[in-house]
Structure I
Amino acid sequence: MGVIKIAVIGVGRYGSTIARKLAEKGAEVYAFDTDSEKIENIKDDVALAVEIDATDKKVMLSQEIDKMDAAIVAIGENFEATVLTSLNLLDFRVPRVIARASGDNQYRILEKIGVPEILLPEREVASNMSERLINPNITGFLQLPDDYEIAEIKTPKNVAERTIEEMGLAKKYSLTLITLKRAYEVEQNGKMVKEEHIIGVLQPDQVVYETDTLVVFGMRRDIQKFIDINT
């Protein structure tokens, strides 16, 4: 996996935490903010920190924002700027656009304009978000001491349609499969919607589907090895 280029727009307390976590994990982080003091505080921790107005399309293109692998809009105090910046990023076709919402109403607005990933800081820990950005296969994780973690992983294509025994998580990767999450279509108010449910007691002959989520326990390097080999 090559170096991932990620723009963090808005580096207040929440945005700067994400930016630093991403940099620690090896991403090439570009920080943007209109506040010179915030830029000064983050500049030594990221690849580039620039004081600019991210709502200005020409200015953002001058920073090659369209070449980024992902961009996260973490502007907390100005929702209008969040909306305009998000629209610009969508226009630039940045592969992953993630925007911060403060409350359910902002969440709904961002959803309506087409932002595919929306953060509610009170629900999303910055370290969790940084892990998901670095590795899209991981949909959630809990960091534990001594480099261990519990990770939720989208089933890699090379192990889909295999049984748990055939995957060999324990023998090949020193990982423990805690459970599986499986998506089901159910009817609600006359509409078919997807619901995710846990498969309780797992058997060795349980088949794993590409749409399943594996919940595994192990060392970070072993989890990454499993993802790299099978994706």
Structure II
Amino acid sequence: MTSDRASATRALRAQPIIALDVPSLDAAFALLDRLGPEADFVKVGLELFTAEGPQVVERLRRDGRRVFLDLKLHDIPNTVKGAAQRAAAMDVQLLTVHGYGGAAMVEAAVEGAGAGTGILVVTVLTSFERGALGVALGREVPEMGAEVLRLAGVASAARAHGIVCSGHEVAAVVSTYPALRPLVPGIRLSGGATHDQARVVTPEQAAGDGAAYLVLGRAVTAAQDPAAALASIRKTLKAGS
């Protein structure tokens, strides 16, 4: 397979996930009404889950939508294992845990989730720049890509489904750990605002480098016509096939 054909195949496989970064269940379904049936895979994050609890996942699943539960769990292994079990019982497709929780915690999450819920290990948040990350960790971070790969190694050893990383690190992760499925947040359209993200890429860049999942937030949800924005991204991804 040539490099061009490989890039096209990866783009075709990248699954768009709509971020429901809204404060209530009513707001979530109002947004989904505007997006239409093409928004079949959605992200429930801390804001919405804290406001509505498990019922929001139950409603979305009854509505036929796949759910990525982005809670970024970080606690002792036994607690995270129990939380992963509860998430699996809600039939979520993906669940995040923090890589900085350590190998034992990630392994516990994988065990708790079982075969039906994929554990994604958060590496370096896309809001971080190298200097700010070094301050947070209390040590110098010479290169962001090396830090992401280090945490990807933790995910791989724990048999996690994938990792969360910026689009800038996807190609290196796929090359080094081909079994891991990268999820890329911080997706922005060409020329679009970056908002509070420091390391952003376009859908085409992330998918072409091997991202398995693309989280689409304000680039779609804040658009004047969210359904049209989502359709345009889907068309762009399919055009590479």
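Remarks
- FRET efficiency 1/(1 + (r/R0)^6) of positions 101 and 205 (r between Cβ atoms, R0 = 30 Å, to 0.05) derived as 0.55 - corresponding label from I, II: II
- Calculating relative contact order in percent (Cα under 8 Å, 6 or more apart) for structures I, II picks out II as the one with the greatest value.
- Highest-scoring label, criterion being Kirkwood radius over Cα pairs in Å, among I, II: I
- At a computed 0.45 (FRET efficiency 1/(1 + (r/R0)^6) of positions 173 and 189 (r between Cβ atoms, R0 = 41 Å, to 0.05)), which of I, II: I
- Parent structure of the calculated result 2.3, given that distance in nm of label points 7 Å out along Cα→Cβ at positions 29 and 45 is the read-out and I, II the choices: II
- Label whose coordinates, when log10 I(q)/I(0) by the Debye sum over Cα atoms at q = 0.16, 0.24 Å⁻¹, for residues 37-76 alone is calculated, return -0.45, -1.02 (choices I, II): I
- With helix-only ellipticity at 222 nm (-39500 (n - 2.57) for each DSSP H run of 4 or more, over all residues; to 500) derived as -14000, matching label from I, II: II
Quick note: the coordinates plus some simple rules give every number you see, no bench work behind them. The structure presented is a predicted model; accordingly, all values stated were derived computationally and were not measured. Cβ atoms are built from the backbone, for glycine too; each structure is taken alone.
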